[in-house]
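Just so it is clear, none of the values below were taken in a lab; they were calculated from the coordinates. Please read all numbers here as calculations on a predicted model, not as lab measurements. Cβ atoms are built from the backbone, for glycine too; each structure is taken alone.
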Structure I
Amino acid sequence: MIPARIRSHALALAATLLLATAPPFLAGCEPDAPPPPELTEEADETEAPVLEVAELEVPPELAVGPYDWLIHGGLVVDGTGAPVRPTDLLLKNGRIAHLGEVDADTLEVAERFDARGLVVAPGFIDAHAHGSPLDSPTFSNFLAMGVTTILLGQDGGGPAARSLADHLDMVDEARPSVNVAYLLGHNALRRESGVEYDDPSPEASERLAELVALGMDQGAFGLSTGLEYDPGTQADLDELAAIARPVAERDGVVMSHMRNEDADQVEASVAELLEQGHRSGAHVHASHLKVVLGSDPGQARRILEQMAEARDEGLQVTADVYPYVASFTGTAILFPDWARPPNVYDQVVRERRDELLDHLRERVEGRNGPDATLFGSGELADFGDLGGSTLAEVAEATGRPFPEILLEIGPSGARAAYFVMDEAVMTTFLTDLHVVVSSDGSPTMQHPRGYGAFARVLRQYVVEEELLGLEEAVRKMSGLTARITGLDDPERVEVPRGVLQPGWAADVAVFELEAVRDRATYEAPHQTAEGMRGVWVNGRRAWDGAGLMPGPGHGRALRAVPR
């Protein structure tokens with residue numbers, strides 16, 4: 001049953017409880033619930049605004065049966081932030097054919113799902129994900145959390161712009177279990193263009209901008225930057241503005257792994273992102289917003305105020321956050337620029353060994369010490385597989401100082417979780433109206449976020465702590481993310497998704513709220529979440545509560561319509 005404390009919509013919840021015990025023939029005796037209220041200028045800015053979404057004209061073939069699925073009697077949370085309401089959902093030909101109470105006995109339906117006592121929501125959209133739909137298309141980790149669409153090409157990586165259309169065709173042929181959308185990656189574009197590690201120049205920026213335009217015209221939804229990674233570290237603001245202008249012209253989004261997320265640098269990094277938006281006119285978005293080694297929620301509020309002031313000036317600014325206090329990335333983040341490409345690492349070790357050891361010691365100790373670095377991958381000759389061990393444990397087992405361990409591993413030899421974040425800071429970001437949920441995870445990453453992020457938000461922050469209302473949490477995991485990426489725009493996509501609305505894509509997650517659990521841990525990060533009773537992707541059931549449905553996946557490569 002759905003606990004009444006989730007939100008104050010007592011009448012809707014009471015109706016749900018009645019419907020859970022009512023006979024099916026009573027369905028349909030009430031008129032459809034009214035559409036969500038429109039947001040007015042007098043709306044309370046402290047509450048999440050209800051998203052206004054496109055009302056599509058339902059194609060005639062969807063308006064009559066037979067239908068593929070009836071999801072009957074659930075508590076519908078439509079993804080806009082509107083109040084929950086008990087009602088029914090009809091699916092046909094990959095779309096939502098009808099949202100409203102029906103007489104189940106008079107319908108011709110191929111399959112039925114009894115959702116009484118369960119939440120019915122749009123399939124969640126992961127604003128920042130990783131993985132290869134060509135190598136591992138099943139993505140069961142995402143489906144188990146209710147995620148039906150993932151956005152790849154993050155942190156400056158991604159497929160080549162010139163061949164993006166071919167890549168999307170191959171994704172379709174791979175039959176992924178979730179929908180896959182792409183950003184173009186700035187670091188990848190620097191390599192594709194031949195700019196690589198060159199200093200910024202107008203000519204290089206022009207080449208990069210041409211590739212951005214080309215890739216977006218082949219279906220990308222925007223651009224990602226990874227300014228903390230090579231060769232994105234080389235870019236200056238002129239280059240960042242130049243590559244964002246084609247994004248603005250096509251109404252896309254620039255998602256940025258900002259230049260530095262440390263407490264003493266993150267506000268400057270946010271300012272750089274906002275300036276990129278001001279100079280280009282593009283919607284800018286901070287990926288996995290965090291403060292490394294910062295424990296002051298006041299600083300988080302200052303960062304959010306930076307973004308709010310930019311919005312007041314007309315800039316579109318948003319962000320995403322994953323609900324964990326450890327980041328995960330390569331060991332390169334511990335090394336100085338002069339020990340990373342294009343510099344030759346072996347030469348640096350020969351010529352500046354002591355200086356590098358001193359840097360590594362200070363860097364790790366400044367990031368909560370070697371106990372706060374938990375390896376997810378990598379090998380060491382006198383230790384073996386590093387995965388699952390902290391840097392302190394490896395140093396103790398080998399009898400060597402931890403800087404010597406890192407010196408041997410090098411900047412590209414391992415990936416690790418770094419416990420450098422603060423819960424109060426993270427939740428300050430999470431509750432902001434313009435911040436959505438992401439996982440920053442993949443099927444193979446040695447971090448629990450790839451298997452637990454969305455379930456963790458529902459379990460910890462909706463049910464246990466009541467930090468978020470159910471409607472607002474779902475909005476942050478579906479409708480608002482669709483708005484940020486353009487997936488909800490009928491002019492930008494073939495079929496809009498992210499909200500339960502007639503004519504929209506039939507991506508649906510049905511779950512028992514109080515049974516939702518994130519089981520993944522840092523020690524065992526590949527344990528799928530619990531509580532999803534059914535997940536539909538493009539109108540086909542993909543997850544049955546216990547695992548993947550048999551057969552190929554029902555996801556597809558999503559393409560932005562060129563402008």
Structure II
Amino acid sequence: MVRLFFGALVLLGIALHRDYGMSWDEPADRLSAFVSAKYVALRVAPELAARQPRLADIPDIRSHADADHGALFMLPLVVLEALWPGPDPAEWAYRRHLAVFLLFVAGAWGVYRLGRERLGSWRWGLLGAGLLVLSPRLFGEAFYNAKDLVFLSLFTLAVLTLLWLLRQPTGGRALLHAAATAAALDVRSMGVVLLPLTLGFAALEMAYRPKERRPLAGALALYLPAAAVLVVLGWPYLWEHPVGNFVAALRSFSHFGRLKIDVFYLGQFVSIRELPWHYAPVWLLITTPWPYVALFGVGLVGMSGAVWQAGPAQWLRRASARYDLLLLAWFFGPLLAVMVLHSVLYDGWRHLYFIYPAFLLIAVQGLQWLWRAWQTRLDGAPTDRARRVALGAVLAALALGTAQVGWRMVAEHPFQYVYFSFLPGRAIEQNFERDWWGLSIKQGLEWVLAHDARPQVPVSMDARTELTLQINAKMLPPAARARLRVVSPDSAVGGYFLSIHRWHPGPYPASMGQPVHTIRVGGATILTVLRRR
């Protein structure tokens with residue numbers, strides 16, 4: 001069953017990866033990877049690199065604004081692209097999408113293994129992986145988000161290697177965890193939280209398992225320098241000044257000092273530097289399926305009850321309790337840090353996606369608690385029967401709610417990435433951003449070309465989002481791409497104006513054109529196509 005699940009997931013990714021457009025982050029990520037590749041090539045093989053015809057077109061790593069972004073995932077992909085570019089640039093964009101999804105499958109496997117370790121059954125572990133796949137936003141973004149979804153997968157695998165190290169400390173496991181830590185850190189500097197997690201929970205194991213103190217101390221003595229070396233090795237930006245550049249990268253990620261943008265939140269445009277403390281938890285709540293939120297609450301209640309019954313010190317004597325504490329630290333630590341430190345966020349809670357596997361594993365524990373409570377028979381009294389009926393009704397409601405999530409994912413494909421759990425469409429439009437990635441433009445352009453037979457079709461967008469128009473045009477087949485003529489909004493008479501409503505949440509005046517096509521998800525408009533007369 002496990003092999004069937006993950007095999008089917010890989011096949012699903014292969015079948016669907018061409019359905020998604022290109023996000024406006026992708027060109028910047030690709031360029032940053034080429035910048036790192038140029039730097040590595042000039043350091044390792046300068047004569048060969050100097051003969052490359054387009055080397056001068058790539059910025060120098062010392063002057064590139066995004067050089068401090070980890071490029072470990074994209075780096076090998078752009079190297080392959082440079083070696084075998086092929087006739088159509090869209091092909092490599094689709095290959096990158098497939099690579100992101102395959103790593104997401106590995107992250108789902110990590111959730112499965114973590115769930116199996118804690119809950120004692122492959123069935124419960126597989127359920128955790130299934131809930132990750134049935135999380136619409138993350139499933140959709142798993143086809144193109146080479147930052148947050150890649151980091152989620154690598155961070156999950158790093159937590160799994162940490163658990164293995166704590167259970168049985170050996171030199172091999174220390175090196176494996178060091179490699180997993182470095183991989184996560186070399187994609188997002190937020191991976192640095194793996195260091196206090198590792199040290200803190202290793203200290204906890206030493207306190208409650210005295211016999212493992214020496215092996216754990218030896219493993220940590222190997223892990224820390226190995227992780228440091230591997231982090232620097234996989235992040236070319238650090239090569240010249242490892243400590244100074246790493247600190248600069250941490251500061252940049254924490255505050256995004258270069259960005260000066262507004263987000264549409266609770267019906268108002270707010271600077272990303274002035275977001276209220278509740279920005280991240282509200283986004284998490286409204287974009288996570290309600291059955292998972294309810295089960296997470298049950299899981300927290302169950303954990304709290306166990307601590308209350310046994311007392312904190314006695315509770316922590318159990319290995320399962322220390323595992324639960326790891327999940328709580330994984331989820332609440334980064335979330336509370338962002339809220340307390342007022343870290344700069346934008347585009348919802350995507351910078352915190354990596355805490356979501358811990359959320360799901362706590363939710364699966366909540367479901368296991370409900371399931372066992374429903375199965376337990378007491379004395380057959382009427383109160384016992386009423387309890388079982390009530391628990392059965394709750395389980396049925398949760399199952400139906402999860403089935404509805406799956407149905408929506410199919411019905412709203414390929415726009416799962418703009419899923420809202422329980423809000424009506426009108427409330428979404430009036431209060432929150434929708435397709436900030438701009439992927440729906442691909443389908444908008446396909447509609448325009450299918451309904452306008454002219455050999456040249458003028459298309460335009462607002463200047464702030466025009467990049468998404470240009471890059472999604474490149475995702476179309478060459479013949480379709482050749483028919484499009486990207487123009488400014490002022491000169492688009494007789495053509496089309498597309499809007500993803502990022503900085504214009506409401507409808508447009510008649511002077512902008514007549515709406516001829518809309519894409520709606522969950523009752524909310526995510527794309528409007530207007531015909532200019």
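At-a-glance table
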| quantity | calculated |
| --- | --- |
| Distance in nm of label points 7 Å out along Cα→Cβ at positions 131 and 387 from the coordinates reads 2.3; which among I, II | II |
| Structure responsible for 39, 21, 17, with semi-axes √(5λ) of the Cα gyration tensor in Å, for residues 299-522 alone calculated and labels I, II on offer | I |
| Test item: FRET efficiency 1/(1 + (r/R0)^6) of positions 371 and 419 (r between Cβ atoms, R0 = 30 Å, to 0.05) calculated as 1.00, pick one of I, II | I |
| Ranking I, II by relative contact order in percent (Cα under 8 Å, 6 or more apart), the structure that comes out highest | I |
| Origin of the derived value -8500 (helix-only ellipticity at 222 nm (-39500 (n - 2.57) for each DSSP H run of 4 or more, over all residues; to 500); candidates I, II) | I |
| Per distance in nm of label points 7 Å out along Cα→Cβ at positions 291 and 443, the highest-valued of structures I, II | I |
| Among I, II, structure where mean count of other Cβ atoms within 10 Å over residues 83-90 as derived comes to 24.9 | I |
| Highest-scoring label, criterion being mean projected area of the Cα convex hull in nm², for residues 195-346 alone, among I, II | II |
